[in-house]
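Scrolling down, you'll hit the structures one after another.
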Structure P
Amino acid sequence: METSFIVKDLDLFYGDKQALKKINMELYKNKVTAFIGPSGCGKSTFLRCLNRMNDLIEGCKIVGTIEKDGVNIYSSKTDIVDLRTKVGMVFQKPNPFPMSIFDNVAYGPRCQGLKDKKHLEEIVTKALKQAALYEEVKDRLNESALGLSGGQQQRLCIARCIAMEPEVILMDEPTSALDPIATAKIEELIEELKNDYTIIIVTHSMQQASRISDYTAFFLLGEVVEFDNTKLVFSTPKDKRTEDYITGRFG
């Protein structure tokens, strides 16, 4: 299987506090990998390592390597803007810009210097279709994105990410602010998107992880306790701590 990232001996410190300990993991292309574990166990912190979002946090120090396409993304030669274009991110709370639906999706390509109106329209239409939102908004593309429902806003944020043609989409609890119907739509969408993208999702819902992911990593106190095929993690966990967590004995 082709890998998207190879993580070797990754430690992360916030000042003196160690938040991640010796993470070793291969993340596969065109698969959905879920990170589960109790709050504060390091899963979102690790997710943000994959596009260097932790660089924005003062006092954050990282030891070890994360290779993408054979190159350590923490090398001084890495173009961070290029990395974040290839490794897009969707956050917990939908965060549409206070502008039209069209301009939200066109924002990234425009920032990269694309001005051709016809080309922009093609990109926006394609991204909205891939995000399963086009049919719902095609007649109101010039209206404010803030008028959309929460679930539609989150799909718009996914479309905005797709418009940049990433290889990987990181999702940090993308459905935690949504109702069950909107959640189901995002889950269906993730299932389709993995044909074109590698998806890595942090979720607090074990049911969600078991429904939509191919691989699951269980984090506890900054360590990866277990990482395997999702079916195996949930049916025959190798570590007692994993079993205790997924059967609800703690967390």
Structure Q
Amino acid sequence: MNQIIETIFNHRSIRKFTEQKLTQEQIKTIVSAAQQASTSSYVMAYSIIGITDESLKGHLANISGQPYVKDNGHLMVFCADLHRVSQLATIEVKEKITESVETTEQFMVSIIDSALAAQNASIVAESMGLGICYIGSLRNNIKRVNDLLELPNHVIPLFGLAIGYPAEHPERKPRLPFNMVYHKNKYQPVNKKQFKEFDETLDHYYQNRSDNTRADTWTEQMIRKYSRQERLDVSPFVKDKKLNKR
């Protein structure tokens, strides 16, 4: 097994970091690695905002409800960004470009590009001995994050990425078995036995890990999550930002 595979297989979310900050060289390396990710049609439809202002980090931490949004080595916010493309429009083609930028297809392109870039950044950070944690909870108040970061139309904040020197070493969390996610030639529905076996694996993990033990299963988690609707403001916000309109 080579070093890249080992880095990927050793991933775990880090939620406690030391006070040591990342250097500018480390930040540049991580962002440059993000830029090397695959991108649809060379659009590179994302922007990365590094948060160094401690007051701003505090506001974002309050929105998220997670202290590690403030207490880390460096915080990045990944944004879907089609504003750059819209800026290129001349008067003659402005309407056509705007219509294209605001389609669902291009919205998907911007999200996929952002996610690919973020995962490159994460793997490189972990290969440098750093820890990372994705922060989807910035969308708890997506409009407030948008306003704090002064994002123009055709740009939306997707998630944060907390990076830093780990102050913990949690156990690796189990993933769904290979046969539950890999389908050969056509979609294969999961059977009750597969759900049960994974539930037992995850419950064993929760009850035996070194911190925050509990009795829980994947099935119970998913039922809790999808039994309630959340962040219903995201859809109208995206449309207000002139994305995913058609």
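Values in this text are rule-based calculations from the coordinates and carry no lab data. Not measured: the values here are computed from a predicted model. Cβ atoms are built from the backbone, for glycine too; each structure is taken alone.
Given structures P, Q, which gives the highest value for percent of Cα pairs over 26 Å apart? Provide the component values of the computation, followed by the final result.
Values: P: 40; Q: 50.
The maximum falls on structure Q.
Figure out for me which of the structures P, Q the number 0.75 belongs to, where FRET efficiency 1/(1 + (r/R0)^6) of positions 5 and 45 (r between Cβ atoms, R0 = 35 Å, to 0.05) was derived from the coordinates. Before the final figure, lay out the partial values.
Values: P: 1.00; Q: 0.75.
Only structure Q yields this read-out.
If distance in nm of label points 7 Å out along Cα→Cβ at positions 189 and 237 comes out at 3.6 when worked out from the coordinates, which of P, Q was used? Mind dumping the intermediate values first?
Values: P: 3.0; Q: 3.6.
Of the structures listed, the value fits Q.
Name the one structure among P, Q that helix-only ellipticity at 222 nm (-39500 (n - 2.57) for each DSSP H run of 4 or more, over all residues; to 500) of -10000 was derived from.
Numbers: P: -10000; Q: -13500.
Going through each structure in turn, the value belongs to P.
From which structure (P, Q) was mean count of other Cβ atoms within 10 Å over residues 165-172 calculated, if the value obtained is 14.0? Could the numbers behind the result be given before it?
Values: P: 20.9; Q: 14.0.
Going through each structure in turn, the value belongs to Q.
With distance in nm of label points 7 Å out along Cα→Cβ at positions 61 and 229 coming out at 3.4, pick the structure among P, Q it was computed from.
Numbers: P: 4.1; Q: 3.4.
Label of the source structure: Q.
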